[in-house]
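Multiple structures follow.
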Structure P
């Protein structure tokens, strides 16, 4: 049996997932967008009056092309570095108690996100045009967000 989260994740792209979401809540707000390296984005969505999901917060993780990798359902808004501490607990640059995951779904786009954070991780930026981000991953040298 497919769960609501898996149904949403199986849309495979962020746009279609967001288009399908109103069937499962009164409305939603994108409360955060965090990028880790070049190839991972987390969109944190607050759901008003959720239906068919166990909590009011979704974290939709995508690749650089908005391909949905994972959808997490949480009871409350996560802290960015605590979320990553749950994903990569061996990384000393991430801290905080990981959020309680009420439900999760992955797609064919998913792979271990910790692989994006190694010093030899793939990058489309030449070394002179990139900098290492907190926790790992590459960002453009002039990108000030972490």
Structure Q
């Protein structure tokens, strides 16, 4: 069964600064600790990653997955769906960006369905951990890029 999670965080940077970091997929391993390698397989007409392969290590597991991105709601948001992946049936999500004075409120919605047998509590914790870690690490990466 898929687990739904959502969280938000305030980042002391503009939407453009947040987007610059979150759309720079190839640099994710430098700030997202569970990601070991990111490869853009296809780009859209604007050069953004349209089909992106990730190699991650989390909870003692290593796995690869490919996400397909949709930028039709940019700059306010963009989303992705799982194209293919190991140990995953679903990994779909959305980043939404809301200006908040000189800062940006970043909303992260995620649906995760692991194909490996785990109790629901563990799956919910995994989804929450992915999201919380991603947002805290994104905040740190964006704010440190400003200095």
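Identify the structure, out of P, Q, from whose coordinates relative contact order in percent (Cα under 8 Å, 6 or more apart) was calculated to give 21.
That value comes from structure P.
Tell me which structure, out of P, Q, gives 22, 12, 9 once semi-axes √(5λ) of the Cα gyration tensor in Å, for residues 39-94 alone is calculated. Spell out each step's value before the answer.
Working: P: 21, 15, 8; Q: 22, 12, 9.
Value 22, 12, 9 for semi-axes √(5λ) of the Cα gyration tensor in Å, for residues 39-94 alone corresponds to Q out of P, Q.
If you work out mean count of other Cβ atoms within 10 Å over residues 23-30 for P, Q, which one comes out largest?
Of structures P, Q, the maximum of mean count of other Cβ atoms within 10 Å over residues 23-30 occurs in Q.
Taking helix-only ellipticity at 222 nm (-39500 (n - 2.57) for each DSSP H run of 4 or more, over all residues; to 500) from the coordinates of each of P, Q, which one would give -3500?
Answer for the origin of the read-out: P.
Of the structures labelled P, Q, which one yields 27, 16, 13 when semi-axes √(5λ) of the Cα gyration tensor in Å is computed from its coordinates?
Of the options listed, only P reproduces it.
Where does the value 1.9 come from, among P, Q, when distance in nm of label points 7 Å out along Cα→Cβ at positions 15 and 135 is the thing being computed?
Corresponding structure: Q.
All of the numbers you see were taken from the coordinates with simple rules; none came from a lab. It should be emphasised that the depicted structure is a prediction, and the values quoted were computed from it without experimental measurement. Cβ atoms are built from the backbone, for glycine too; each structure is taken alone.
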